[in-house]
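Below, each structure is written out as structure tokens.
Read-outs: derived from the displayed coordinates by stated rules, not from any lab. Remember, it's a predicted structure, so these values are computed and weren't measured experimentally. Cβ atoms are built from the backbone, for glycine too; each structure is taken alone.
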Structure P
Amino acid sequence: MKTVKFFTLGCKVNQYETQAIREQFQKNGFRELEDGEPADFCVINTCTVTHKADRDSFSLMRRARRQNPGAKLIVTGCLAQFDANKVKNISGVDLVVKNKDKNRIASLLNNSIKYRASSIEHQSGITYFKNHTRAFLKIQDGCNYRCSYCKVRLVRGSSRSRKLSLLLKEARSLIQRGYAEIVLCGISLGSYGKDLIPASSLAGLIKEIEGIDGVFRLRLSSIEVSDINEKLLAVFKESRRLCRHLHVPLQSADNAILRSMKRSYTADYYMETAMRLKKSLPGLSITTDVMVGFPGESEENFNNTVEFIRKLKPLKVHIFPYSRRENTAAFLLDGALPKKALKLRIQRLQEAANSARLAFCRRLTSKVLYVLIERPVDGSKYLWEGLSGNYIKVRIMSRSNLKNQIVKVSLKEIYQDFILAEAI
């Protein structure tokens, strides 16, 4: 029996796609190995959203070769899509597979299997999600936005939605397997259904999945503020399954920088939408992304973002430096920030983000929340960790095995990375 190992970098969509590839190999008789014993094949699913992602992807290829000296290396994902020639030049890489062909990697390894043109509709989906308590469900791929800094549209293409019937079948299978949370993910989640005939919507998909029998909750992975409409808000208000958490990328809260980024909103529009959501959905948490050092970002531009975060009070801010990406509209822009100044700005923004998180969590102490327990904390027999519906990392003490259970808790004490709670 041939053996295989899988390595994944990047977003939830990449993690989902690695699971789909895993199941391809299993159907073709491969046995998966964990780290340690060398495998016959290594599949590396790469990312290219930033320079760091590129470095990490190339580093992972070299490490896989060192640890599995006789293995055939198969490299796929967004870096393989955009920089296939560079990937091919890495010593030991045997096969480079573009994103559109991920769903037939196993077939490409077997010349006896006839070539078939692939598309997203040919994906059979996944039947389980290895090492996860929460199952990801990919509902669409690609993006129609044209942000000036972003490489994703270049490697993923325009938005394509998966058919409702396929998604319902897959969701039902995952729920029947006992997954207590289904996370809807995609490259541009709010674009779901617009390309289907007849057209559909994310709100409509949520309603359909909610009708499946079982004990489970739903979460949206990430959505643009421009895609949050009244129909989606109404679904949130009515739903008893949707987690009250939204990840809404901000990138900058300065209108001049937003225009240069070719984002589709103003800072005022984002704040008004966020305040309306918080008012309509008590307990809702907002997490976000912020880019620091976009070309031309002045101290005043940056200060507008810091003040915005202080006012918004998001639960978490993913802060990352601008990364100059080839073939993007921003690639030719001048005004890059020196490394020292960039580091200081990131530190300042992180301080504001930490204060915002603390302020949000303080309002929840002594409140009752429902937490999906995912795992025991490393090194502890009785300390368990999980996520609340509004995406707070919670730890509770229990001598019982709580894994994959949704537990009612009262929040007690705030720590840097989690809140300690008591089970009710």
Structure Q
Amino acid sequence: MNFLDNFFQISHRNSTVKQEVIGGITTFLTMAYIIFINPAILSESGMNKGALITVTILSAAIGTLIAALFANVPFALAPGMGLNAFFTYSLVIGRGIPWETALGIVFLSGVFFFFLSIGGIREKIANAIPLCLKISVTGGIGLFISFIGLKTLGVVIPNHATIIGLSKFNSQILIGIIGLFIAIILEIKKVKGGILFGIITSTVIGFFTGDTILPSSIMSMPPSIAPIAFKLDILGALKLSLLGPAFSFMFVDLFDSLGTLIACSKEIGLADKNGKVKDLGKMLYADVTATIIGATLGTSTVTTLSETASGIAAGAKTGLASVVTASLFILSLFFTPLVSVVPSFATAPALIIVGVYMFKNICDLDWKDYKTLFPSFITILMMPLTYSISIGLAFGFISYIVIHVGLGDFKKINPTLIFIGALSVLSLIV
């Protein structure tokens, strides 16, 4: 116990081993849904689902352990929602890019992110982006993810007259809706693992209706990662036309990470009165290292998940909590037969709920300032309509710059923003 106390500074941060263990378990329960969701999304790109289950768990465990041992923080990392949707639906399906090349783009975005760490360039870029666009990016991704959830569940379908329409309900859709409302009610009541419980409930109901196949076993050795590990195509990703997607991955990861890290650091007392976070650099290095390792193993961007806050609320203050969370992920490797039978109608509702959580941030927009409201609206609207996060980002940056230049409000335009705008125009043209 003395070793744990000294290494993780448990007493120094006014915590206990029991508190850290409870916090680590709580974080795992609230983010365990990613074990089901990430393979469900990425497998649509043509990647092997069994291998994806193993890689998802491994990347979450490795990233979370890096945060625990290198930065000593109770933060959990895993493949990020929104970024996995961008990988599958915008790049592979939308642009016809092979998944191997898409992994190369993720790897390069991590490398770019790493070099931006030198001299605090990351923070300078973060400060150069208007607040309204930071908020609208998250909101747009939330709307995009929810739309994907509805499409995957089968609620919305293509319609030649109206582009999209409402599907005829069947047993799978009804089971998914039941799971959705169970998860929503539990989340509102702040029950830990509400989303996970909704997924499990829909799967179990499916056993009785014949919509879910029973697993041949409960435990087994995890599926091999060979079909996707080390298959990334870095050279194929080094194209001018793919610069925009690489920037989009980096941009979204940057603000997802910074927002979560700063908010959670304040909760555990690592931020001073001016909001400066102690060891923020270490936390960001952990994030970017996890992304590079994840891409090498075969998954989309690994980032610090906001579900970390649930563990902190339960008492976690040190890296010991993250060791517990990572250990539970490793343990789940041996229950992959149960994971592999979870149907899409059980996981789709989780996308809708995650989308709601991300979309709620738009309440922070200035609804009276049309100079910022219009670019924000365009960003949010274009993501689901074009089925692309990067296109939504590009339209948001371009419209913000054009409006402020047209109004002569040059003080809101900086060189970094102009450079990003130029990249946006280039990505749309190419």
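Tabulated data for the structure shown
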| quantity | calculated |
| --- | --- |
| Among P, Q, structure where helix-only ellipticity at 222 nm (-39500 (n - 2.57) for each DSSP H run of 4 or more, over all residues; to 500) as derived comes to -20500 | Q |
| For 3.0 (distance in nm of label points 7 Å out along Cα→Cβ at positions 7 and 87, calculated) the corresponding structure among P, Q | Q |
| Identity of the structure behind 24.5 (criterion: mean count of other Cβ atoms within 10 Å over residues 63-70, calculated), options P, Q | Q |
| For relative contact order in percent (Cα under 8 Å, 6 or more apart) computed as 35, the structure of P, Q it came from | Q |
| Comparison of P, Q - label where mean count of other Cβ atoms within 10 Å over residues 319-326 is highest | Q |
| Distance in nm of label points 7 Å out along Cα→Cβ at positions 31 and 151 - structure with the largest value, from P, Q | P |
